[in-house]
Structure P
Amino acid sequence: MDVTGVILAGSRASRTAGKPSHAFWFYNGEMMLERQLSSMRQFCKERIVVTDSPKPFLDVLDPNVRLITDFAAGNGPLGGLHAALHLSTHPVIWAVACDLPLLNSKAAEYMTHKLEGYDAVVPVLNNRLQPWFGIYDKRCAKVASELLNHGLTSPLVFLSFIQYKPVPAFEFLEHGIDPGFLYRLSHPNEMTRPS
């Protein structure tokens, strides 16, 4: 199955006082954006970065990476997911937040194999759904559009309107996949994963 990798790189509304997108933060000396795109390269036939502030990305993106803007700017990650679902070339997308430094394509591949019969596959960590490392079928685009048209931007509300398969962290461990891929960077100068 061909998959489009999508990095939800944030929006003007999600940043304060001119601070850059998490995509430009560094982790272990490597820019998050480059790190994530590299992790997606082997598994994804297409890679997309979604933002409503594209200018900073123009000088750093490889020409093989598509840069698209939110149709519904200012609606947080669901606005970015909405754009990706509509514009991706392939029927399935792997959507990730731009603050996940430990992407694991094996986790995405495992989740993709669980998609049959569902609209999405979403990890669960500490009994909480983690929708911003998710596998989504393009069928979800219509639901995202309808929710945004009604001012509903919560990822949990979005999930409540689609058929999703939750995958608990222990299931990844049982298949030799460290669930540390769900770790989110919380500070721009953070250089190591917490123990």
Structure Q
Amino acid sequence: MLGNFKAKLTRLNLYIDSINCVELLRQLCTGRSISEINELLRIECPRKVTEQFGATALVPNNLTYRPASYLLNRDAHDNRSLSSPHGAAGAISASITQLSKDALFLLNGEYSAALIIALVEQLNAETGLDFGAVDTTRFGDIELLVFPTLNDLEQNLLSIEWIDSPRALSVRFDPVQVSFLTNFSST
């Protein structure tokens, strides 16, 4: 309960075949509802979720796109700019972004400080990000992330360590996820 209203932040996870990702994003960006997209792509969704969120849609003329860029790992030295949500692995990131992010926080035409604080605290706790500071720009985004140095179990494929004798930096990549990779070229 926040003041005179009740609010609930619900995380929705969608697991679909990668072959459907492009069409899912295309349909979201044209303003189709979750129910319409589920029907079009034959995505099975629990009835309760459809009843609660099926009418949800993006406003197509309120969207822009953040192009793909490489984000340093969260534990890297620079902690003042957008970074990967993973402490030890960088990420390639792109997103579909809402232009009027301030509208995300309107309730009956007014801003509620209590609601905003509750949202920030819950999102920070669930994601490990800092929505009250450096990650504020991520509010309302559909962010697409690829972690090239993590395997499917989120284990590091890249190890970096200092060697004492002779003093050198050792970088090793485990190509287990890239079976066709046999060596690196130094050209």
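Nothing in this text is a laboratory measurement; each read-out follows from the coordinates by a stated rule. Not measured: the values here are computed from a predicted model. Cβ atoms are built from the backbone, for glycine too; each structure is taken alone.
Largest in Rg/Rh (Cα atoms, Kirkwood Rh) among the labelled structures P, Q is structure Q.
Of the structures labelled P, Q, one was used to calculate distance in nm of label points 7 Å out along Cα→Cβ at positions 141 and 173, giving 2.5. Name it. So the calculation was done on Q.
Assign the value 25, calculated as relative contact order in percent (Cα under 8 Å, 6 or more apart), to the correct structure from P, Q.
P
Comparison across structures P, Q (criterion: distance in nm of label points 7 Å out along Cα→Cβ at positions 77 and 101) gives the highest value for Q. Given 46, 37, 27 as the derived value for Cα extents along the principal axes in Å, for residues 5-84 alone, which of the supplied structures P, Q does it correspond to? Derived from Q, not from the others. Which structure, out of P, Q, was semi-axes √(5λ) of the Cα gyration tensor in Å, for residues 45-116 alone calculated from, if the result is 29, 18, 15? Going label by label, the one that fits is Q.
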